[in-house]
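The structures considered in this document are given below.
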Structure 1
Amino acid sequence: MTATTDGSTGASVPPRAASAHGAASTIPGAAGVHVAAARAAQRATDFLLSLQDAEGWWKGDLETNVTMDAEDLLLRQFLGIGDEETTRAAALFIRGEQREDGTWATFYGGPGELSTTIEAYVALRLAGDAIDAPHMAKASAWIREQGGIAAARVFTRIWLALFGWWKWEDLPELPPELVYFPKWMPLNIYDFGCWARQTIVALTIVSAKRPVRPAPFPLDELHTDPAQPNPPKPFAPVASWDGVFQRLDKAMHRLRPVMPRRLRRAAMNTAARWIIERQENDGCWGGIQPPAVYSLIALHLLGYDLEHPVMREGLASLDRFAVRREDGARMVEACQSPVWDTCLAVIALADAGVRPDHPQLVKAADWMLGEEIVRRGDWAVRRPQLPPGGWAFEFHNDNYPDIDDTAEVVLALRRVQHPDAERMEGAIGRGVRWNLGMQSRNGAWGAFDVDNTSPFPNRLPFCDFGEVIDPPSADVTAHVVEMLAVEGLSHDPRTRRGIEWLLAEQEPDGSWFGRWGVNYVYGTGSVVPALTAAGLPGSHPAIRRAVNWLESVQNDDGGWGEDLRSYKDAKEWSGRGASTASQTAWALLALLAAGEKDSKAVERGVEWLAATQRQDGSWDEPYFTGTGFPWDFSINYHLYRQVFPLTALGRYVHGEPFSDQHAGQPLAGAEGS
C-alpha cells in the first residue's frame, strides 16, 4: 500500500512509500553511480543556466492555492474594477484545481479544505458558474457537510462580510488603536511577525469601517441553516487563555459604540501613514500579495481614489503576481522569490563545477549585489543601533530583509570570483554583521525579527489561520551557522550559541523540525551540513542520530519524501511520503556532509535522482515541499526541483564546498557536545 494522493485524511503510510516516478534503474557499482551522477549534473547544469534571466536572476513559479486567485477576484469586485478576461482566466485556473469530490485543497494530494473551498466556490459564482452545475453542487454540498460558512476561518468570513454575506458583528474586533501600543506592551504591532503585522494594520481600518458592498447574489446554499446563518459559538473555559481572549473580544465589541470618534479617526490615519510609508518602489507591500490586497482596501475606505498614485501603483503591482499558463489560465502567486531562487541557483551551479568566474555566475552576483538593502526597516524597532545590511526574498522589499536569504546570498557570493572584490567584500561584511546582530536571546535566529516570540498574538480570536509570530527555527539558524562557518567564525561565541541551540533542538529520533520547508527532511538537511561546516565531525552523536534517522525513512525506490501531514501528525508522517527530487536532495546533502558518500543510502539516492531526471535535465515535482505556515499554507517552489538536486549531485561528484577551510579544524570539545 502506498501513500494516497486523493486527499484522504485517513491514509496510512508505509515505512517505505513508493515513488511517484517509479523505481530507479540499477546502475552497477559505485563507479557507475558516479558516472550517472556526473551526467545528470551536467544536464541539470545546462538546463538551469538556460533559465537565467538576461538581468542575471532566476525565478521559478511560486505555487500556493486558489485562495490567492479567489481573493484577487473578490478585491476586483469590491473595488469595481473587474474585467471579463481576468475573471475568465482566473476561473479557468480555479476550476482546474478542483478535486473529484468537489473540494479544493491547499497542497497537491492534500485533503479538501473548507475555507479554501468556500472562497473558490464564491469566485466561480462571480465568474458566472451556476449553483446547480455539477461541480458547484458538489462543492456546496461538501461545504454544508463541514459546517458551512460559520465554520470557516476568520479571514474567509471577512471577505464575505465585505459583501454582506456575513455579519461584521460576528467577527472578532480588531481596533485601529493597536497602532498606538508601545513596543513594550503586549499585542503591540511589532509582537506580530512581519507578514501578519502588515496585514493586521490594514485590517484594523477595514474592521473599524465595516464596509458592505451590494452582493451580486445570495449564498444561502453555503449555510447549514439559512434561517440562522450565524450560530453563536460557545465560550472556552474562563480559566484558559482562549477563554480570556474571547471575553476580551466581547468587551471590545461593547466598547466600539462608545470609542471616541476623534481617537478612532486619528488611529486610522496613523495606520494609513504606517501603510503608505511601507509601500515598496514597485507599489506592493512587503513583496507579498495578502498585505497588498488589504492595504488597498483600507486606503480606499479612507478616501484614496483608484487614480491616487499609491492606489494606482498598488493595483499595478498585483498584476505582476499573475502567471499566465499555456491553457490561458491565470494563476496568482502569493509572493515572488527571485533573490532566494538566484542565490540557490548560484550555489547549485558552483557546487556542480561551474567555474567561479563564469559570466553567468558573475552576472548573478552583480544582480544580487544590486539587491542589497542599505536602509532601515521594521527590524530596527528592536535593533535600533544595528547598521542595515542583508537581502530580502523578493524583487522589492526594502522594509523586510530576511535572515535566511542573507545567509544564503553570502554563501552564494563566496562561490563567485567577482571582478570588483572590494564591492563584494563590503556587501558580504554588512550582511554578516546584520545577521549576527539579529541573533535572538536564545542563541538562534528567526526569519525576519529578533525575539518575536510573544505567546499572546496566537491567542487572539482573530488569529485562527497560520503563524502570526516569527520565533527562531532550526533551518534558518542552520543556514546562518553554515554561513558564519564559511566566514571563518566557527569559534565565535555567537556561532557556538547557535550550534548549542541546534543540538538542543534535535528530535528524539535524530531529525530536526523544518519551519520553512517540508519538514523533518528539510530541517535535517539544513542542520547537518551546518554543523559539519562549523567543525563537528561526522562521528558526533547528534550527526550519527541524524544519519540513522535518514536511513530509516529512505523509500524503497531510493528516494526520500515527506507529506505535509507531518505538521499535524509527526508520529505517522515524519519522513514519510512519495519520493521527490527536492527532498531526496535534502537528505543527500545531510548524508554527504556527514561523510556518508560511500554508503548504500547515498548511492541509492543518487541513483534515484539520475533515473528520474527528464531528458532536458529537469525533474518533475508536483508535490509541495515549501512551507509558508506549517500545514495551513504550503508552497510549491518550482525551482526547488532543480537547484537542490543539482547541489546534491554536484557535491557527490565534486565533494563538499569549502572543505579545505574546515579540514583539521574541529570545534573544541565537539566530539562529546
Structure 2
Amino acid sequence: MDAVRTAIMSNRFNAIVEEASAAVYRTAHTTFVKLVQDYQCAVATVDGDMFAYPMLSGVNVFVGSPLKPTLDAIGRENLKPGDIVITNDPFTTDGLVTHLMDITLLYPIFRDDRLIAIGWAFVHASDIGGAVPGSISPAFTEVFQEGLRLRPVKLYEGGVLNTTVKAILADNSRIPGEVWGDIQAMISGLKSIDRRVNELCGRYGGQAVEQAMQDVISYAESKARTAIASIPDGVYDFSDYLEGINDRQIAFFSARMTVSKGEIHLDFSGTDPQLPAAYNLVSGASTHPYVVQCLYAFILTMDPLTPRNAGILRAIYSYTPRGTVLNAVFPASGGSRAASATRAYDVLLGCINQALPEGLAAADSGNAGVIVVAAPDPRTGRDRVNVINTIHGGGGARRSRDGVDGTAVRYSQRSVPVEIIEVETAMIMRAIRIVPDSRRAGRYVSGAALQMEIENTAHRAVMTVRNMNRFVFSAWGFRGGEHGVKGTAVLNPGRPDERSIGKISVLELNRGDVIQITSPTGGGFGDPMERDLAAIASEIRNGMLSTERASQVYAVVFDEHGQIDEVATAARRRERTRADTPEFTFCDERLRQDQVWPQDMRRQLAAMALTYDQRIRSQLVGTVHHRMMNDGHQVDTKIIQQMVDDEAANMTGVRRLETY
C-alpha cells in the first residue's frame, strides 16, 4: 500500500459519495428525507464491502452494512449495465435492510463491461402501506402489519423500468408520488457515483482504482485497530432494559465485550427473545454497524481522520443470537427497531466505561421519537402523511464536558423547521422549549430535556410516535452523576380533560387537541460536589437551574445578596462527599428489578427461553420475569429452572427444542 496514493484515493472516493449524497438530499420529495435527512448512499466493492461513505449529510450509522448476502442471492453474474435492484426486506437481505420503511437500491457499476463496484442507497419511506399512516406503530406484533415487503427485484433492467414493480409500490403507499420522488432522488445520486467512479478509472486505470478500494479499507482497519488498542485488554459485561409499548413489556439487553490485542469480541447472548412488538432488529450473521455503533463512534472520536468504510468493523467480531430482539427472525415486526439499537449503544457504552480508567460518558436520553401525523393537507384538503418532527432528549454528560441540550450523541437527524410543519400540515407548534431544572447533576451535567406542544387544527388527525423510551427506566449516570429524567406525554395539558398517556402508539386527535411531549434526559457524569461553581452560577443566570435545586444537588450556599458563598459551599460539600460513590447510578425501578433479578440470572432466563418454540419465547420470559417480581424474592438457578418448566408446561402443545 502506497500511503500517499491511498490518502489521495480516499479523499477522491469521499468526494464522490459526498456529491452523490448532496444530490439525493437536494432532489428528495418527502420531509423526512429532504429535512430530517433519513437517507444515505455509498459505494462498495464487488464483494460488498463499503469503501466510501458520506459524513456531511444523511444518516451516518450504516457504514459497513452487509451487502454480501444480498449480492450472493442475486448473483453478480445476473447484473448488467442499467440494472437497479430494489428491496425493503430485512429477512431476505439478512440485515442489509433493518426495517421495511428503508427502501434500498443496489446499483451495479461497470467499466468496460466488467462489474467493478456496487452503489448503495436507501431512503426512509414515509409510508409503504400497512395498518397505520406512516406504516409504523410500536404495538405491531408482526411484519405483515407494517406494509409492503419486497424481496430484492430489478426495478430497472438494462435501463428499462419495470412498471409492474413501480405499480406495486404505488398501490401500497398512501403517498405514492412522494415515495417515487424519493426513489428517483436515490437514482440521481447513484448515477452520480457511477459517472465519477468511471471518470476516476479513466484517469488512473480500472485496476488501480479497484486496488485503491481495498487499500482504503485496509487503511481504515489499521486505524481502527490502533484506536481499539487504547482500551485495556479484559472482559467487560453490562446490561440494560428496553421498554415495550406497555408497562409490563420490557426486554433485557446484555453484552459481554472482550478486548484483546487490538480486537473486540462482542457476545450479546442473554439478550431477550424478539418481542411481539415493533422493536425488533434484523442484524444478520456478520458484525452489523447498527448494533455496534457505540464502538464505531468511539473509534472515530479517537481518530477523526479514519476513513468511513467497512474496514472500521474488521477488528470487531459480534455474535448476536438469532431469534433475539437484536437479531430477529421472520415474521418479527421492526418499525421501531431504532429503540433497540439505542439500547445496544447503551450497553456497549457501559462496557467501555468499565474498561477505560477515566470512563467515557453517562447514558444518553435513550429516546429516538419520530412524530408522524396523517391529516388533511391544509393547502389541498387531501389526506397526507407527514413527519412532524423528531424528539430525542438531553444528551448524557461526558468525562470532560456537559451533555447537549435537547439532543443525544447517537442521533444525526435534523429537526423540521416550524414554518414547514405549519405550511404542510394541520398542526401548530405551540412550543419547542428546553426544560429548566432538567439537566442531571454531576461534575458534568446532562443536556436538558426538550418539550414540544403540538395542536391539531383539522377535524381529525392520527399521530404515531415511534422509538419512545426511557419513560420507566431512566438513563443511568456514571461515577456519582444523577440518573436521567424520565419522558412524559400529556394530552391537553392544563385543561379539565388533561391526561397522561405514556408512550404513544397510535393517537387520534380531535380539533383543538394539544399533545405535550417531554423528552427524557441522559445521566450526569462525576460527583456533583465537584461541579465548578462558575458553571453553576452561569446556569442560574440563564434560568436553567433554580437556586433551590442548586442548593439541593450541589450543596451550594447563598449569601444575603443571593450570590454563591464559596467558603460556606466548600464546607457543606465536604460534609456531603461520599467515599463509596457507585460506579453507575440507576433509577429506583432498575434497582427494584435488580434486587429480584441479578444480571447473571436474567441472562440465564433469556438463554433458556431460546430453547423453546419461537412462538412462546417472549411470553415465557415475560411471565416468569413478572411472576418473580410479584413474589419479590431474589432468583437463583434452581428457581428459574422450575419456573420456566412450570410455565412452559402450561402452554398447551409447546415443547422444548432439542438443541440450542
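What to note about this one:
- Mean count of other Cβ atoms within 10 Å over residues 330-337 from the coordinates reads 25.5; which among 1, 2: 2
- Which of 1, 2 leads on FRET efficiency 1/(1 + (r/R0)^6) of positions 138 and 450 (r between Cβ atoms, R0 = 35 Å, to 0.05), largest value: 2
- Structure responsible for 158, with volume of the Cα convex hull per residue in Å³ calculated and labels 1, 2 on offer: 1
- With helix-only ellipticity at 222 nm (-39500 (n - 2.57) for each DSSP H run of 4 or more, over all residues; to 500) derived as -10000, matching label from 1, 2: 2
- Value 0.40, calculated as FRET efficiency 1/(1 + (r/R0)^6) of positions 50 and 426 (r between Cβ atoms, R0 = 30 Å, to 0.05), assigned to which of 1, 2: 1
- When distance in nm of label points 7 Å out along Cα→Cβ at positions 178 and 370 is calculated for each of structures 1, 2, structure 1 comes out greatest.
- With volume of the Cα convex hull per residue in Å³, for residues 258-569 alone computed over the structures 1, 2, the top value is the one for 1, the highest of the group.
- Which entry (1, 2) yields the derived value 0.45 for FRET efficiency 1/(1 + (r/R0)^6) of positions 322 and 626 (r between Cβ atoms, R0 = 25 Å, to 0.05): 2
- Structure with the greatest value (metric relative contact order in percent (Cα under 8 Å, 6 or more apart), set 1, 2): 1
Each value in this text was obtained by applying a stated rule to the coordinates, not by laboratory testing. None of the values given here were measured: they were computed from a predicted structure. Cβ atoms are built from the backbone, for glycine too; each structure is taken alone.
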